[in-house]
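See the structures that follow.
Here, each number is a calculation from the coordinates, and none is a lab measurement. None of these values were measured; they are calculated from a predicted model. Cβ atoms are built from the backbone, for glycine too; each structure is taken alone.
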Structure P
Amino acid sequence: MKIIIGTRGSELALWQANYTKNLLEKKGCEVELKIISTSGDRTQQWNTSFDKLEGKGFFTKELEEELLAGTIDLAVHSHKDLPTTNPDGLIIAGVSHREDPSELLLIRKDAVDDNKKFNLKDKALVGTSSARRKSQLLAFRPDVELKDLRGNVPTRIKKLAEKQYDAILLAAAGVERLGIDLNEFHVERLSPTEFIPAPAQGVLAWQIKENNNKLLDLIDEINDLDVLIRINIERRVLNLFDGGCQLPLGVYCETEKDDEDRFKFKTWVSIASSWNAMPKQLYFETYNTDGFSDKIVDHIQSLQAKKVFITRQVNDKDFLPRALSGIGYTLEAKSLIEFKQIAIKELPQTEWLFFSSKHAVRYFFNQKPSLGKVKIGCVGKATSDELRKFGLRADFIGQSTDTKLIGKQFAAKVGNTKVLFPIAKDSLMSIQNQFPKRENAISIPVYATLKHSVEIDPSTHIIIFTSPSNVDAYFEKNKLSSTQFAVAMGDATKNALVKKGVKETQITTTTSFDDLGLFRAVLNFN
């Protein structure tokens with residue numbers, strides 16, 4: 001069977017076409033490429049911004065016209081460039097496996113600052129023309145300056161090397177497919193569950209005529225069905241919002257098997273009204289994909305601003321207060337507990353240290369302990385970030401909100417090694433309790449928590465509880481009515497709320513121990 005593949009002429013598009021060509025040749029096909037210039041390619045030469053090009057057919061229209069005319073048999077597209085509806089007579093016959101969907105933040109080495117979010121220096125000049133990337137980067141780093149970045153992948157990287165920018169944002173898949181050497185830059189790979197990629201980022205789409213059954217059967221043999229299911233969820237959300245890449249929308253779906261071998265579909269969404277507006281960041285999960293995307297969009301569209309209380313002090317420059325105020329929510333913050341340092345009398349020497357909170361980090365290292373060579377483990381990004389303030393990096397970071405699971409993972413990593421746990425007095429010691437040999441988990445109190453309960457405005461819609469101690473302090477002078485909701489930071493905090501009689505339907509648990517996790521949890525309630 002002879003197949004003519006239509007492709008754009010860029011280096012990346014040719015890589016994608018040749019990748020497809022190789023797959024089909026392995027199936028015994030004779031394959032040739034036909035290079036087709038698109039309006040998107042031509043418009044790039046006129047310096048039109050990418051966010052006005054991508055996702056609306058600028059890079060696909062001419063390929064689709066040649067498919068319909070029969071001058072090519074198959075068009076290979078970067079799936080995120082495609083409109084969410086096909087022209088009459090054409091179908092997406094299949095999709096490739098998914099390359100890394102992450103974004104890469106390439107930073108010139110003289111623009112690196114280890115103490116800043118994403119290791120990017122203050123007020124850096126960052127290149128990107130994507131409205132989605134702009135909105136998310138400004139949400140995390142409102143100090144940066146943005147400047148449009150145009151051209152193909154090698155051209156954009158060349159502009160960074162020429163010091164036209166301090167850093168640029170690119171899709172990891174494109175860079176890695178081209179095998180570009182990035183050694184002259186500092187590379188930050190941004191997690192797709194934090195910095196949300198475009199729907200179907202990292203996936204190739206194979207488009208054919210709908211009546212070409214022979215080619216459809218052939219492509220079915222190379223189609224990745226699991227990827228197809230996941231990106232259909234992502235692109236359905238895009239379709240319902242009626243947007244292309246000029247819409248500041250990121251959607252990312254991945255699957256996870258539970259203990260009963262069922263697939264859970266986990267989906268992260270970031271959406272803003274414009275590139276310079278605060279995006280809403282949300283997390284959803286389901287076992288049943290029927291109508292899942294519609295439920296996601298319905299939930300987002302029904303969100304209304306609410307009054308939120310958090311049981312700790314916040315800085316107005318922190319992500320949570322900025323994010324909530326940026327979408328019209330009001331936040332009151334007041335700590336319901338106080339901390340008191342406990343002096344370290346004797347410091348056992350161990351190969352590992354483990355911190356379950358940023359307070360433990362602070363009250364331990366504020367005492368300037370004498371340490372030999374030691375590895376460090378911790379729970380979550382907030383604790384990891386606190387370590388970095390002391391010039392330290394964690395060798396193990398537990399990302400789950402299930403502290404028992406983190407304990408099991410950490411115990412497996414350290415084996416028979418002794419570990420020192422600086423803790424709060426009266427800590428639940430959930431991590432230590434997972435060690436097969438409890439004598440290997442040595443705990444020393446470095447601070448105590450003192451309750452400082454106050455009355456909270458009963459008209460508050462959502463109460464954020466950051467620890468079990470805050471739960472106890474809250475309920476000394478307050479109740480949680482049936483019309484109020486609770487955000488619990490971690491399973492231990494959720495369990496403390498349940499013990500106070502709060503219904504589980506009123507509680508949502510954060511998916512991460514940081515401000516982003518709290519923000520997403522607040523937006524769970526509409």
Structure Q
Amino acid sequence: MEYAIELRHITKTFGSVVANHDVSLDVRKGEILSLLGENGSGKTTLMNMIAGIYYPDSGEIIVDGKLVEIRSPKDAYALGIGMVHQHFKLIDVFTAAENIALVLDKQEKYNLKDIKAKAQQICERYSFDIDLEQKVYEMSVSQKQTLEIIKMLYRGAQLLILDEPTAVLTPQETEKLFAVMRNMRADGKSIIIITHKLHEVLSISDRVAILRKGEYAGTIDTAAADEASLTELMVGKKVELNIEREAPVNPHLRLNVHNLTITNAEGIKVLDQVSFEAFSGEILGIAGISGNGQKELLEAIAGLQHPEKDSSIVYYPDDDRDSTAEQLIGKSPKNIRDMGIHLSFVPEDRLGMGLVGSMGMIDNMMLKTYSEGHSPLVDRKGPRYLAEEIKDELGVVTPSISTPVSRLSGGNVQKVLVGREIAAAPSVLMTAYAVRGLDINTSYTIYHLLNEQKKSGVAIIYVGEDLDVLIDLCDRILILCGGKCNGIVDARKTNKEEVGLLMTRLAGKQEGGVA
């Protein structure tokens with residue numbers, strides 16, 4: 001058996017935190033290996049050591065049968081190892097070909113014509129669909145990802161590491177990516193894919209390696225696995241993978257959004273006359289390719305955006321359409337709160353908008369309640385209790401509830417934010433990618449918490465990227481395309497293909513009705 005890379009007894013610590021302990025695993029030549037594990041299990045840290053971003057405290061790395069040292073990304077490139085991160089490293093104003101040129105060694109001569117010719121050969125060899133003359137800022141997310149992979153192949157990568165590659169792709173784009181990955185595998189390339197989507201793991205990989213709490217838990221052939229067995233290996237116990245969606249009970253109008261239009265600083269309409277209603281006791285899903293107005297939609301309801309005139313967001317405080325309605329347009333978040341309207345918002349930008357990275361869990365809990373105090377002394381008892389409760393219920397991996405949240409993994413930061421917002425007992429709960437980066441066990445815990453909020457009469461607006469979850473969790477799904485509402489469908493009667501097409505093809509006229 002030929003191996004592309006072998007890891008032997010790898011250990012990596014950050015202060016008192018052990019990220020990886022005595023991990024040994026291997027990747028065969030010409031295979032796709034999925035790497036699974038709960039948040040904080042050390043997946044990204046392990047891959048960063050292969051990619052030269054971190055250096056192990058102890059252990060050995062063997063590439064093509066030879067013991068090597070990888071002290072920098074340059075060393076990794078020289079060994080034929082390339083990593084495509086979740087956040088792309090591209091220059092927006094450059095073309096695809098110009099971005100590829102950035103990976104040239106200093107010794108290589110810069111000749112854009114030759115670079116394009118070589119890149120075109122790579123595209124044809126693996127069936128990449130990309131225009132090398134196109135500017136990055138004009139590209140879709142999937143095109144940017146394709147460009148990142150081409151950059152790695154241009155550098156001669158034989159082992160590619162893909163970190164959550166399908167996180168923001170439509171089903172159609174995911175299938176295209178998987179077809180390319182299979183072509184690369186057939187050409188002898190080795191691929192490691194980090195993902196939380198178990199159905200994709202079962203679809204694309206040959207074997208699955210699992211980390212649990214920083215330690216290697218084993219590798220199994222994908223053909224012998226299913227979602228339940230993989231989850232049990234990750235968590236160490238059986239986990240129920242069912243979303244119990246019940247029909248809304250006595251739904252009442254809570255929000256009426258009409259002709260919502262928002263123009264950004266560049267003069268582009270990011271939302272164009274979007275209309276819909278949200279009801280208490282239901283989950284309204286929002287589907288769309290990343291950057292189609294989801295962020296601005298939630299921020300407008302929260303009072304963080306300034307829509308154009310004729311836009312309307314009306315909040316109904318009571319379970320009666322004839323009750324005193326409140327217009328939210330023109331109100332700041334503080335104005336909305338002072339009106340007695342309880343909105344909770346889990347933004348896409350976790351540390352930029354949701355939490356203060358330099359603060360621990362306790363202080364971040366206090367951000368929701370500090371203005372309610374009537375004493376010059378801050379009460380930390382309640383926030384401390386809430387922090388402990390969220391830590392235990394959602395399994396937040398942190399040295400201490402006082403540890404700055406910026407030191408936690410992305411998934412654990414998300415747990416802190418979602419837990420705090422749900423605990424605020426809102427009447428409207430808005431979440432932007434609530435389970436992005438979360439392991440499957442925690443994701444299902446979040447789905448359960450959202451369903452509990454739904455049963456208690458909360459109107460939930462759920463922006464998601466996993467269409468399987470949107471269809472299983474939500475009651476209705478609003479699809480955004482090009483900043484317009486491209487339809488509202490009954491989640492119980494639709495399928496991934498229909499939603500995926502609505503995400504990419506704008507209908508002849510806007511559909512704003514309720515399914």
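Descriptive notes on the structure:
- Answer label among P, Q for the case where distance in nm of label points 7 Å out along Cα→Cβ at positions 73 and 385, calculated from the coordinates, equals 5.4: P
- Highest-scoring label, criterion being mean count of other Cβ atoms within 10 Å over residues 273-280, among P, Q: Q
- Structures compared: P, Q; top value of mean count of other Cβ atoms within 10 Å over residues 9-16, i.e. the largest, recorded for P.
- Structure (P, Q) behind the derived value 0.20 of FRET efficiency 1/(1 + (r/R0)^6) of positions 289 and 449 (r between Cβ atoms, R0 = 35 Å, to 0.05): P
- With relative contact order in percent (Cα under 8 Å, 6 or more apart) computed over the structures P, Q, the top value is the one for Q, the highest of the group.
- Parent structure of the calculated result 1, 6, 12, 15, 17, 16, 14, 10, 6, 3, 1, 0, 0, given that P(r) over Cα pairs in 5 Å bins from 0, in percent, for residues 81-328 alone is the read-out and P, Q the choices: P
- Computing semi-axes √(5λ) of the Cα gyration tensor in Å across structures P, Q gives 40, 28, 22 for structure Q.
- Read-out mean count of other Cβ atoms within 10 Å over residues 305-312, computed value 19.4, structure in P, Q: P
- Taking mean count of other Cβ atoms within 10 Å over residues 169-176 as the criterion, the top structure among P, Q is P, with the largest value.
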